[in-house]
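Structures follow.
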Structure I
Amino acid sequence: MGFTQKEYSNLAEELNQLFDTDPAAAVARARVIVDASGRDGNSMLLAAGILVDAGKTAGDLRAVEKGLECFQLLFEGFPDELSHGYNVANALMARANLQWADSMDWYVQTMEDRTTARLLYARVTTSENVDVHLRAQAHINLANTLRDAYRFSEAYDHYCLALELDPHNGVARIHAASLLLRFAKRNGPGADTMVAVAVHHLKVAKENPARIKELVSEWDFKKLAESFYHEFPTLDVPDLSDATPFQRFIAEHRLFLADSIEGLDLSLDRWDALVLDRISDGADAIKGPPPLFAMFNTLKSDYLAARHIAFQALHESVLDSGSYSDTEDLAQYGIVSALMTLAQRACLDILDKVAVLTNEYLQLAGDPNKIYFVTTWFDRTKNREISKWKDPIDHEVKRGNTALIALSELARDIQDGGYLELRRAMRHASTHRFSVLHAGLPTALRESVVIEHYAHSDFIDHLIGSLQTSRAAIHYVAEMIRQHEAIHDDGRLTVQLSIREVGRR
C-alpha cells in the first residue's frame, strides 16, 4: 500500500488525533494499516509508532508487541538506520513497563529487554550520523531506564550529556532537577548545592516551554510543567571562576566522591567526603574495627588515584624520557598514552573490588580469589543465561535494598551485549594484550590479534565514562551498606570510626 505525500500527511494527522482522543481506536486503525502496508516501509513505520505509543497508553501489550515486531523488521532491513534502533528500544521499554508487577522479580524478568534497549539508545547517542536532537533524546531515554533501576549517578550523567547536545531541552532539565531534589531531601552535606543546581535547571526549562512542547505530548507537557510551580529557595550555583584546572576537571565531569550527585563545593578542602557511617558488628567489635572500613578506604583511594592519573594524562605536561619507533600509523606511544590506559584499567579493576566488598559484607558463598563483578549477582542456566538473583541478594532486594538492583544491573551492562561492554573489553585489552592509541582513526595497519587500536579522542570519552562508572559503583555499594544497616537494625552494637584526613606532601 503506497501513499502520496498528501495521503501520508493526512493519515499521520488522523492517527495522531485518534491517539489524543481514543488510544484504543488509534491502535485498531494502526493494525489495519500494518496489515495492508505490504512493502511500504513508511506506512509501517507510522503505524508501528502508534501501536507502541497508543498501546502503551491504553495498556495494550499485544499492540506494543506488534509495533515492536514492525520496528525490528525495519531495523533488520536497514541496520545502519539507527533511528529504527531507537524505535526498537522505545518499544522494548514499553513492553517491559507494561509487564510491571508489584514485585522486584520484574527487574530480572525484563532485564534482557531493558539491557537491549540501553544498548540501542547508547548506539544512537554516540553516532555522528544521527541528528543531534535525537541523540539528546536517546540520552534522556537511557537516563530514564537507569533512574528506574536506582542507578541515579549514571542517570544524571546522561541527562547532562543530553544538555551538552541540546542545552534548551527542558525535558532533560526537569528530569535532572527532579533527581537532584530527590537526593537533596536527605539533607546531606551537599543538599543546598544540589537544590541550587536543580533550581537553575528548572529556571532554564521554564524559560523555554515551547521546546518542551516540541518533545512531548500535551499530557506529558502538563505533567512536566507541574515542576514550574514549586517554590524553592534562592541559592547560588557553584562558582568555578577561581577553580584550579583539577577542580574544573572534577566538577565538569562530576567525578567528586561525596554523598551528592552534583555541585562541587570549592569552599571545602576535602570534597571527596563519602565515607561509611556505621557498621553493625555485635560481639566482634572487641576485636577492632570491622575490615569493611579498610576495604572501603582502599576502594576510595584506588578511585582517587585513577582520577588523578587521568587528569595528569589529559591536562598536565608530562615529561617523557623515552624514544619510540615510528610505526607509520599515527600511533601515540609514551607515558601519556600509558597513563590513560592505566587509569581506564584501574577504573574497571575497582568494580571487581566492589564485588569482593559486597561478597564479604553480605557473607555470600564463594572463593575470595574468584570473585568478579560480572558473576557476583545472578544464578545462571546451563546456557549462561540469567535466571534469578542469587538467594541472599534476592532476599536482600525484597527487603528493600534497591542499591543491589543498581549494582546487579550495572554488572549486566558491563557484560557482553551490554552498552558498557566496550569499557570492560578495553580493560582486558590493556591488561592481557596491548592497547595502542592513534591520532585519529588508523588507516594503514598490519593486523595483530594481540593489539587493539583506538582513536585517541574516543579513548578519552571512554576513560571519562569509566571514571564515572567506577564512581557510580562506589556510590551504590555505600548505599547498599547504608540500606542494609537500616533494614537489619536490631539493636546490635555498631561501629563508627572517626574521620582522619591524610596530610598533603
Structure II
Amino acid sequence: MKVSDNTFLGIEELIDSLDVPWDMQYNATTHSIFFTEIKGNISELDPETNKRKIIYTIPNVYHHRTLGLLGLAIHPDFKNKPYLYTCYTTKEGKNIFSELLRLRYEKGAIAETKVLLKIEGATGHNGSRLVFGKDDFLYWATGDAHSKTYAQDSTSLNGKILRMTDEGGIPSDNPIKGSYVYAWGFRNMQGLTVTSSGHIITSEHGDAIEDELNWIRPLHNYGWNKIEGYHDLPEEQEYAREHRTTEPIKSWTPVIAPAAVHYPLFNKIPEWKNSLLLGNLKDQSLRVLELDHSQTKVVNERIYLKDYYGRIRAITSDHKGNVYIATSNRDWKPQTNFPVAGDDRILRLSLIDFVPEHYQTAYEEKDLDMKSGKALYQAYCASCHGQDAKGAVGSIPSLRKTEWVKDESKFLDVVLNGLTSEIEVENVKYDQPMPAFNFLKDEEIAEITTYVRTNFGNTYSNISVGKVKDTRIKK
C-alpha cells in the first residue's frame, strides 16, 4: 500500500476464517493480540507465529444481529493485574442486558471471571467499547438501547461514557458524585481510544446523517437525540444554548458507519504522525485522521483500502509500529461483493523498504451529484438494502416488487417518517428500526422513491414532488 512516494506498507494476512471479530487489542506484556468474536469467543493470537488459541468462551452471550460479544480492554498494569475486560449482550426471558465482565488471565487461559456491571440492553444500540484512560480508570461507551430518553437522562447508564475503577467501583472524583456517568448524549458509539495527550475520542453512528467523532470531557452533553452532529439547524442551536451541548470535532454526511478508532502510541509511519486510525463499515475503508497539535481537531483526512477488504471493525497496533486491522464481512449486514472466501480475517500493515510491483493508493473522495435518485439511493439506502435492493431476509426487507414499495402512500410514509415497530414483508417479520429521511428536500424524496419504484424489477409509477409535500402535511 502506498502512503507517499517515500513510504510503502506491506499487508500480510495473519489469520482467516474468523467469525466476526469485534474488538482487538495488542498486549505489550505478552506481545500477543487478544480479540473477541461476536458469538462469544475470546482468543489470543501470536503475531510472530500466527497461532491462535481460544482462551475462553463466554457461556451466556446472546447473539442476534449486532448483539453479542463486543468491546475488549486490557489492564494497563497487566504484569501485576492480568485482567481482560469485555462487554457483551445477555438475555433473560424477554429482557436484554449488557454486562461488563472482568477476566483473570493465567498461563494462557482464563482462570476467573467476575461481572462488574450490568445495565439495560436492547435489540440494538448497545455500543460498545472499552478503554483505560491515562488516569488508569476504565471507560465504557454504552449505547442508548433504542430509547428516546436515556441519552439525555443523566441518571440512566445508557447512551453514556461511564467511568469506573478496575474493580468496577465508582471513583470518588467522578463528576457526578456516586454515579458512573462521565458524559452523556450519545446514540451508539462504535469506537473509543485515548491519544498521547490523554484525550478520550469516540466514533459514533448517526441515524441517517452525521456520523460523529467526539472529544470526550466530563459533564459534557453531546446532544443526542435532540441534536445530531453539528449544531447547524435553528432548533439545534436553540437547544444547544439552553443545554450547553458539545459539537463533534468531525462529522460525516452521507454516513460512513465509523467503527474502531485507534491512536497508535508507537507510530512509525511518518505521514500518519499524530493521527487517528478509523475503521469503517458502510464506507469499507481505513481512514487516517490527522490531528492538530492540541489533538482536538481533525486537520486532514486520507482514505485507504476503499472497498478492498470490506468492512473494517477493529484496529490495534504494537510496540514496533505495526498496525492490525480486522474485517467484519460475515456479520448480519453483508455488503456488495462480500463476504469472500477466507473472511473474516486479521491483517498486519507494516513498513517495507522497497517499492512493490503492485500496490493500493489513497482513495480520492469525490463530491457526489446528489440530484439523481441513483446517487441518493447509493448514499442513503444501499448500505442496508444493498446495491441490488434485495436486503437481508429477516433483518432488512427487500425493495423488489413488494407491497411496501408498490403502495405509494405507504412507501412515502416509511421514507419520510421511518419505522420503529415490527412489520411484515412477503410473509417475513422485520423488527429492525429504520431512520426517518424527512431531512431530505421534497425534490430529493421524490427522486429517491421514484428511483426505487422504477428499478430493481419494479415497474411502478413516478412519485411527484406534490405527493411528497402532501404526505408531509398530513403527518
Structure III
Amino acid sequence: MASGSVTLLQLNDVHGYLEPHPELVWQGDAATFPRLGGYARIATLLRRLREERPGAVVALDNGDTFHGTYPVVLSKGQALVPILNALGLDGMTAHWDFAYGPQRLKALAGQLSYPLLAINCFDEATGELAFQPTRMVERGGLRVGIVGIAATIVDKTMPPHFSTGVRLTLGQDELPGHIARLRQQEGADLVVVLSHLGFPQDMKLAAAVPGIDALLSGHTHNRMERPAWVNGTPVIQSGCHGAFAGRLDLQVVDGKVTEVEHRLVALDDTLPEDPAVKALVDAALAPHRALLDEVVGHTEEALHRATMFRTPMDDLLLDAIAEAAGTDLAFSNGWRYGAAVPPGPITVGDLWNIIPPNPPVSVVELTGAELLAILEENLERTFAADPYAQMGGYVKRCRGLLLHAKLENPAGQRVERLFVGGEPVDPGRTYTAAFVTAQGVPGKYGRGRRNLGIHAVEALRRHLGARASIAPGGRQSVIPV
C-alpha cells in the first residue's frame, strides 16, 4: 500500500474575475472591502505552493469560470483560455460555463491544457458522456484519481440553450462505479471529487457514497475556514470571485489518510502579481478599459449580494428595471455572483458585473394566485428539506411586494401573508410586473409577456444618470416570521 502526501489547491466560482477587486469581508457586523483575487496572484500562490511541495500539488477548478465579467462574456470565454493555461491546473468542472451552449464549452475545453471533467453530463443523441469523467495524476508518491461532477441544474433551471443536446444527472448513481474503477483498475491511492452541486448537496452526496477521500465543493460560494466532515470525507469550499483559495494537505500511510490539514488562503497583496500572467490579464482587458472604467453614478451604500433576504445590489437593479418598465412590481433572480461595489463611484464595469448576461427588461401580467405560486416555488427551491431539491440561489429578489414567510414549513405552505402595494394580495386580480431573464419569473406563469427594447445594463445607466447618488434604501421584501 502506498504512502505519501499531496496538497490540493481549490479555486471555485471565480466567475471571470481577472484582476483584484473589492470583496466583502465581514468583521463582526462591519463590512470591509479589501482588494482580493486576480489570476496573477493565483499564479504566484501556485508557484509558491509548488516550490514548497515539489511534485505534490494538485490544482483544481470547480467551475463557474468562463462567465461573469464583460471581457469574458463578450469573448464567450475565449479571453480566459491563455490565462488558465498559464496556471497549469489539473482539471475543472462546470456550471455557468455552459452559458454559450455545450458545443462552445467543448471548444473551450479542447483548448485547455487540462480536462473538463463530468461524470453526469450525457449526449442526448448517443447517451455517451459529453466530457471526460475522471483523470489520474501522480503526485507526492500517490496516484490521485479526480472525479468531476457538473452542476445538475444546467438543464433544469437555466435557459434552454445552456443544455441543447445534453442532459445532466445528479451524479450520485454514477459515482460509486467511477470510484471502484479508479481504485481497482487504475490503482488510485486517493479519490478526490470535484463537484459543482452545491455545499448542502455535496454533504448529502458524501454521506451516501463511501470511498471519497476529499470533496471539493462549488456553486454556493461558502467561504469555509475549516472542513465539514461527513462519512469520513472532508468537504471544503472557498468562497467566490477568486478572492480566496482552499488548501487541503493529505497525508497517506499504507493507503489510509492519516492527517488532514486545511487552510483558507486570502488572495491579498501579500501575494505579488505574477508578471507573465498579469501581462495576459492586461492584454485581455486592454480593449475594454476605457469603457469599463467610465463612471456612471455614485452610491452612498455598499452594493453587494452577500445576504439572503435583501441586498443593496439587487435593490438598485430592481429600481432600474421597474423605472424602465413604469411598474412598481419587479423581480430578478437570487444571484450570488457579483463582487461588491464600496461606497463611491459606480463604473460601467460594475454594471456588467451586476448582471453579465445583460438580458432585456420585460413585463408580464400575473394574477395574485400566480404571484403566490411563484413565491412558494422559489422558497421551496431555496429551502427544501431535501438538499437535492434545492435548485435556486438566494431568495428571488422582489420589489413592490411584502412577503411574510414561514421558512420551516413544508413545500407549498411557506407563504403566510403577501402584500402588493401595501394591500393584501387579491388572487383574482391581475398585476403588471417587470423582470429580467427568463428565470426572473417562471415561464409557465403570466400572459402578455413582452420585451421593452432596453437591456438591463442600459436601464441601470439611465437610472443612475438621473440621480446624484444612490442612498441607502433598507427595503426588505421577504420577511421570515
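Listing for the model above:
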read-out: helix-only ellipticity at 222 nm (-39500 (n - 2.57) for each DSSP H run of 4 or more, over all residues; to 500) derived as -3500 - corresponding label from I, II, III; value: II
read-out: Origin of the derived value 3.7 (distance in nm of label points 7 Å out along Cα→Cβ at positions 21 and 397; candidates I, II, III); value: II
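Any read-out appearing in this document is the output of simple, stated calculations on the displayed coordinates, not a laboratory observation. What you are looking at is a predicted structure, and each value in this text was computed from that prediction instead of being measured. Cβ atoms are built from the backbone, for glycine too; each structure is taken alone.
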